[in-house]
Structure P
């Protein structure tokens, strides 16, 4: 009989771990690597599994996730985070998938996130495909970026049911998490040897807002979509500031800096107006390539 393990990495997840484990208690094995939580994470987890391993905190959390994956003994492995839940429909689809005659070594699936109390359906937050299910030995984390996904050795399939994600429930949670993400993003840009110019302070956040609110239809998520688009645009400004700091806060000397900023802002506004007009007058497919090329997504 085909078996499945769930691999989890935790660190102070007492508020989330119970609902996660309750949703996967049907699994053949649950393996948890905990980074010495100081709350009741381990106490709660012991009610669901005895396979709990305590390790020191690793700034690259994916290495801890990989250790949990490596410890799993089942035929199939599902990597799940403490703030994720497997619905009954997804459970049935997982069991049907792994019990069938499948030559595919791994699967991605859509993840639906609840942010500030709302299940997001646009704004770049859905379907938010995640690689989660794979045959033992066929999936691993590169462990180079906080945004990376599991890589699969071979062709990948796609499941249809959503993995539920209880994401940012408070603004403090969002801001604290994004603080670390922007630091990692800046470090990756530095590692690639890329340089910034002053106008990127406008371009980075402007492009991010346009992409999320207009192209990814964040407006359909209402006020949540607007605020999240603005917050994530601010993320890009922070990334710029981190890069600027790394480059010793160089000064941009200009006889008419006010005029330069006005000119750049007008250009950004003109680009927005142009592409929105294109969207309104041409089939979506005709401008998709141009938008992807312009905004690099």
Structure Q
């Protein structure tokens, strides 16, 4: 496929995925990762890094747009909640990226499959409304916030996602936030968390996948932003009771495919040498 056609396809795919995510108030990164692996044939680590870069673009654009829903002044009033989660998520992001860099390709595919299954479970059962009251208070809440942030940071780095699918339920249940505020606070936590994970990945030679696929990255990033915006405008048109189970099943199916892909992943270099043409690297395993 020629570079121009490939980039157009990346834009369209990013738009569709962004719209799906926007329909449930997310950026769509959890759906984008299986597509990068299965459709565009990125190897696991390369797919994570590309997904992380696109997620960073989406969150950076989404945060100022959320000001029309929740003003920055209201977000800053909850700086303690943000700091509490960041205390764990920044460490988790660095640690998670380091784990992903050390894992052999077959093991990384399996970890991705397991985490996608976790997201499917959260989509199916974890989007009920909270009581409006925090689950814990005082020191216990702070300890739980750091622990939750650490786990979410690992999760976000290993999948290359913003982590909203776990951050929003955490903010609602643990801190008693309403869903609109939780959505904005999750972006405030996600952005620095992703930057830390990105910084860790940049220390490895696999980071070169971004330079080799710059046009693809920009096209998919723009498509994802446009799709997420379109999906947010359509939010509520499709009933969550119908949409969430369907998306959960889609993720579960993707997880199974990626798990099976691990069987075919041969050990060796984490990405092939730079290709002679400006297209995506070809996965020799299939």
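Taken together, the values in this text are just the output of simple stated rules run on the coordinates, not laboratory data. Remember, it's a predicted structure, so these values are computed and weren't measured experimentally. Cβ atoms are built from the backbone, for glycine too; each structure is taken alone.
Tabulated values for the structure
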quantity	calculated
With Rg and Dmax of the Cα atoms in Å, for residues 67-146 alone derived as 16.8, 46, matching label from P, Q	Q
Identity of the structure behind 13.8 (criterion: mean projected area of the Cα convex hull in nm², calculated), options P, Q	Q
For 5.7 (distance in nm of label points 7 Å out along Cα→Cβ at positions 3 and 195, calculated) the corresponding structure among P, Q	P
With relative contact order in percent (Cα under 8 Å, 6 or more apart) derived as 15, matching label from P, Q	P
Structure from which 1.9 was derived, distance in nm of label points 7 Å out along Cα→Cβ at positions 27 and 83, options P, Q	P
Among P, Q, structure where helix-only ellipticity at 222 nm (-39500 (n - 2.57) for each DSSP H run of 4 or more, over all residues; to 500) as derived comes to -14000	P
